[in-house]
Structure 1
Amino acid sequence: METAFGVRIGNDLEFLYQLGQKALRRLWLRALLVTRGRDGMVLFEPHRKPIHIPIFGSDQVTDVTGAGDTVIAAFTLALAAGASFLQAAQIANCAGGLVVMKRGTATVLRSELEEAIRNA
């Protein structure tokens with residue numbers, strides 16, 4: 001969001017919420033998922049309040065290599081399988097949380113994700 005709008009958001013949630021809604025309108029999006037590192041994620045949908053999703057797992061990150069790729073892949077796969085935007089974001093959050101707890105470029109096994117979702 002900061003790069004897209006050329007501004008610094010930092011921890012200003014109200015500003016993030018304003019920009020998220022602006023991006024939805026400007027790009028005609030049905031949803032927007034913004035990752036915020038150790039501050040979790042925020043899901044934006046038109047005509048709804050933003051939903052903050054706290055990080056899954058520990059905030060003791062081992063390696064963030066590929067975490068964003070994992071999040072977008074899990075989010076997209078969940079949507080393709082029929083999940084709502086919120087369900088897809090929650091699944092993606094679990095997958096991202098699992099992968100950052102591993103060293104180096106890592107994958108998340110289906111069994112790991114299923115267990116994480118059950119325990120979330």
Structure 2
Amino acid sequence: MRKSNPRLTEARALYLARHWGKENAAGRVELRSDPAHKLINPVSYQLEEAMACWRNVAATVLWIDGAESGIMGRMRISAVDDEARKSCFRQLSAHTIAEAGHMLHHDQPEPLARLIEDFLL
């Protein structure tokens with residue numbers, strides 16, 4: 001886990017390994033997750049349809065990015081396209097957490113929790 005995420009502390013990596021993994025028959029640890037999660041768009045996804053739905057969201061939306069995520073680049077989403085997606089929401093509370101990647105809940109759980117708590121209160 002730390003090899004793929006250098007921001008992850010040893011203590012957090014051990015915690016996650018104990019709770020996110022399970023030992024298989026060969027004695028190796030594997031993730032307790034659906035392998036389909038790793039597939040890009042395992043179901044038909046139409047951006048225009050999604051954006052049309054987002055335009056109808058009446059509630060305030062909390063949008064949090066990790067400053068070092070890089071996911072937009074890997075998905076080939078430009079800054080302009082990212083802003084177009086965000087602009088679909090009538091009430092958007094957007095935040096970026098420093099020193100966090102795509103798994104910002106692993107990298108910066110405390111700042112993430114504060115943003116969520118402030119949003120919900």
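Values as computed for the structure displayed
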| read-out | value |
| --- | --- |
| Structure with the greatest value (metric relative contact order in percent (Cα under 8 Å, 6 or more apart), set 1, 2) | 2 |
| Structures 1, 2, by distance in nm of label points 7 Å out along Cα→Cβ at positions 12 and 100: label with the highest value | 1 |
| Entry that produces -10500 once helix-only ellipticity at 222 nm (-39500 (n - 2.57) for each DSSP H run of 4 or more, over all residues; to 500) is calculated, selected from 1, 2 | 2 |
| Which of 1, 2 yields 0.70 [FRET efficiency 1/(1 + (r/R0)^6) of positions 44 and 68 (r between Cβ atoms, R0 = 35 Å, to 0.05), calculated] | 2 |
| For 30, 20, 14 (semi-axes √(5λ) of the Cα gyration tensor in Å, calculated) the corresponding structure among 1, 2 | 2 |
| At a computed 0.25 (FRET efficiency 1/(1 + (r/R0)^6) of positions 4 and 84 (r between Cβ atoms, R0 = 25 Å, to 0.05)), which of 1, 2 | 2 |
| Which entry (1, 2) yields the derived value 13.2 for mean count of other Cβ atoms within 10 Å over residues 76-83 | 1 |
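Just so you know, all these numbers are worked out from the coordinates, no wet-lab data involved. What you are looking at is a predicted structure, and each value in this text was computed from that prediction instead of being measured. Cβ atoms are built from the backbone, for glycine too; each structure is taken alone.
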